[in-house]
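Visitor: Okay, got some structures for you below.
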Structure I
């Protein structure tokens, strides 16, 4: 058990977490010399939660969250906060209303089928609005995106050493499930630094070294029928591009294709406007100014990142911050992270190093 889990459990068990909740709604922390200083904030705060899947087993191999913990999280935010849609949050960030209580937004990236089978019933039960950002090409073909294939290749590689020519010839020791996952993370991280055409070539060469079983590649994404059913029940769908590239590595023409084709395909398949966007991978190193401008130019009203923290009025609606929730082992730790985000408002610190580390690979 980590120190964070121990601290969170102690705060939760003693009731001290309730005090932290009351403070985080109306106060922030900023540096003042060596010690942080508490100061009052009068603006509404919005924390956008970022999930990828609910459940475990199969792709995505980097993420698992028990159904029980997810339900406890949704019950908690419904009981303690205003849970609003991403659209309402954007409206209030643009034009703040009198209600200054914190707002919570729930989002999912990629479009894994666990969202329909396991998360959707819970969202309905607690009347939680949510936005699901689809990698539209993966939903259309029914096959998972390129980074999932890298994770699968490392999981199934028959030996205990995996050699690959990255920035230099590399040898990865993959003697157990954890080292195989770590190797996959390192490989995907490197591929994210390459121009998109070279990244695609590297992925092709990797897959030519072993045959990935179709049973593991298919049946892991939402179907359009499931998407339409969820949309009719109030779930909003946004674009996560067609192929989940690193947008900072795209040419202007490639960026236009990813934005136009995903938006156009989703609008045809679902029968609704697609106004919201999530940057693939999402960290500030994975995007730049012209990417942000292109989102606005293509008619999206907002875009979310994986930069950690909460959002205040005046925030750039095309670079909204989120808090990732993958693999959260307990409700007390979830509540602690939520309150940390509310206290560490933009301009008062960028969040702990552990949070920055979490977003290097995903919003995957």
Structure II
């Protein structure tokens, strides 16, 4: 087994609602059972990571810690028991578990103190990753595109396939046209839903949503969503509504828009303490509201399928990456994402690919 590097550059969440700290982190001297050392090449920034920085789920007991859950890289070394990946494999790094061992968490140090990390992190030059958070991909596949399979694509298409189970001709409204939302729009279009309505606050995001298959768009910064939906559907109700924002007012509005047998699926997570208020009687007669965890995807099975779709140009991924940054500029990227200036996914170059 190759020797583990002693140290690396990483971005660290030390305090909520503060910039990430870019600093040197030390790695442990050996891999534990089921662990894999990956040289991280690229990472994208998921909205859930921004929510983590902002503390939307409340107090973070694990501070300080590393971040990032969708990336691509090259396997440097494997610990005992690892069978699904091997040295020099190119891999997608994903937060939902696939096949393989779920290892112990890695043990990094920062300023001579323990630094926490989950089963996968990607905002760092190297990562000790649990085997079940990695899926091997063909070496000819573009490592710049591969991070999208870590969350955006697998979650988005997973919601369409596994939770929404959209039928041909179903009307669909998708609120929040970020990376996950854009993948949902593509998935809904693929299964011949109509109309596919994209909702967002920013016009550039909605323009990109149209390229991904949205038949209609609504900019709620200046348009009334209910009126616009009524016009599009001739006052009919929506079959499937999906919220990616976690905004409780939006969730309540979507609940009112879906039909008596309609589905409301929550991909976004409301801030701790923000509760929704709905009239629940329709839930007893066919209306439904449910949350989703990563689209209930299985990365081991789903990622190879989605690579095939990309290879035959059925899945648009190049267009989803609209901005590129170095790891050292990650705080600028996060700021621009928060302000709505970045239309699609933001790609971070973490380290050289060789």
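None of the figures in this text is laboratory data; all of them are computed from the coordinates on show. The structure displayed is predicted, hence computed values, not measured ones. Cβ atoms are built from the backbone, for glycine too; each structure is taken alone.
Visitor: To test your reading of the models, identify which of I, II gives -6000 for helix-only ellipticity at 222 nm (-39500 (n - 2.57) for each DSSP H run of 4 or more, over all residues; to 500) when calculated.
Guide: II
Visitor: Still on this structure: Looking just at Rg/Rh (Cα atoms, Kirkwood Rh), for residues 66-153 alone, which of the labels I, II belongs to the structure with the highest value?
Guide: Looking at the calculated values, the largest one is I.
Visitor: One of I, II was used to calculate distance in nm of label points 7 Å out along Cα→Cβ at positions 82 and 338, giving 3.5; which?
Guide: II
Visitor: Hey, Rg and Dmax of the Cα atoms in Å derived from one of I, II reads 20.2, 61; which structure? Let's see the in-between values first.
Guide: On the way: I: 20.2, 61; II: 20.4, 65.
Structure of origin is I.
Visitor: Once mean count of other Cβ atoms within 10 Å over residues 210-217 is calculated for all of I, II, which comes out largest?
Guide: Numbers: I: 12.4; II: 19.6.
Of structures I, II, the maximum of mean count of other Cβ atoms within 10 Å over residues 210-217 occurs in II.
Visitor: Starting from the value 1.00: which structure in I, II was FRET efficiency 1/(1 + (r/R0)^6) of positions 34 and 122 (r between Cβ atoms, R0 = 41 Å, to 0.05) calculated from?
Guide: Of the options listed, only II reproduces it.
Visitor: I would also like to ask the following. Say we calculate relative contact order in percent (Cα under 8 Å, 6 or more apart) for every structure; which of I, II gives the highest result?
Guide: The structure with the largest value is I.
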